[in-house]
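Alright, structures below, take your time with them.
We did not get these values from a lab; they are worked out from the coordinates using the rules stated. These numbers were taken from a predicted model, which means no experiment stands behind them. Cβ atoms are built from the backbone, for glycine too; each structure is taken alone.
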Structure P
Amino acid sequence: MEIMVRWVLGHEGVEGNEAVDEEAKGAALHGSSPKASLPGCLQESLPVSCSAAQKIFAKALNVLHNTMFRHSPWYSDFQKVAKGDATEVARRFRKMAMGLAKKHTMMS
């Protein structure tokens, strides 16, 4: 298969241009062609850029973190603080902190 690419000034009068334009729009909207109809070099997935890989990893890590946090024993305490009901959390913290030696706290 031989492919020739050349720049043309406009769309009018170029044989096959409308068909190619429709195919490109279809591929952009509905995905690519079946793998079997693509040239061999395009049948494999294209490599992902480093920044795209970092974004994918960060998103997956954030989902994992949120899932793990929701199942942690601290989640309900943070929910109370987020809703403005920190009195119970503060009371428990103060009780815990009072049991520590003064050198381990900044409380007076």
Structure Q
Amino acid sequence: MIKQLILIFILLTQSAFSQIISKDNGFASNGKFTTSGNNTNNYWSRMIQNSDGSIYFIYNKNNSSGTEKSFLSKLTANGIVDISFGTNGELELPYISTDSQLKKQDDGKLLGYC
């Protein structure tokens, strides 16, 4: 009896904390967004979702000469780059970090820091 109760408890706990792993094929390109350009590596650091469904994210890019730069980009709720944000949807940050933080303040402004 105790073994059955433990098994039921484990199954209930597992189902309560499980995540849906299917993707929305209407988002970006078949459910996946990839950065483009002449970059050899991309390092995603942090992302947040705005109340309108748009997504802000910080990432680093290495160009072919090995120069690494950090950027903040914005996607629409459909996963399309919002070209009205920054320069063609991205804003170059004045620092390089592999573990940046991105927070949204109460006034709606974004705070990115190392």
Given -0.46, -0.57, -1.10, -1.13 for log10 I(q)/I(0) by the Debye sum over Cα atoms at q = 0.15, 0.17, 0.32, 0.35 Å⁻¹, for residues 27-66 alone, calculated: source structure among P, Q: Q
Value 13.8, calculated as Kirkwood radius over Cα pairs in Å, for residues 3-42 alone, assigned to which of P, Q: Q
Test item: Cα extents along the principal axes in Å calculated as 64, 32, 32, pick one of P, Q: Q
Label whose coordinates, when helix-only ellipticity at 222 nm (-39500 (n - 2.57) for each DSSP H run of 4 or more, over all residues; to 500) is calculated, return -16500 (choices P, Q): P
Highest-scoring label, criterion being FRET efficiency 1/(1 + (r/R0)^6) of positions 35 and 83 (r between Cβ atoms, R0 = 30 Å, to 0.05), among P, Q: Q
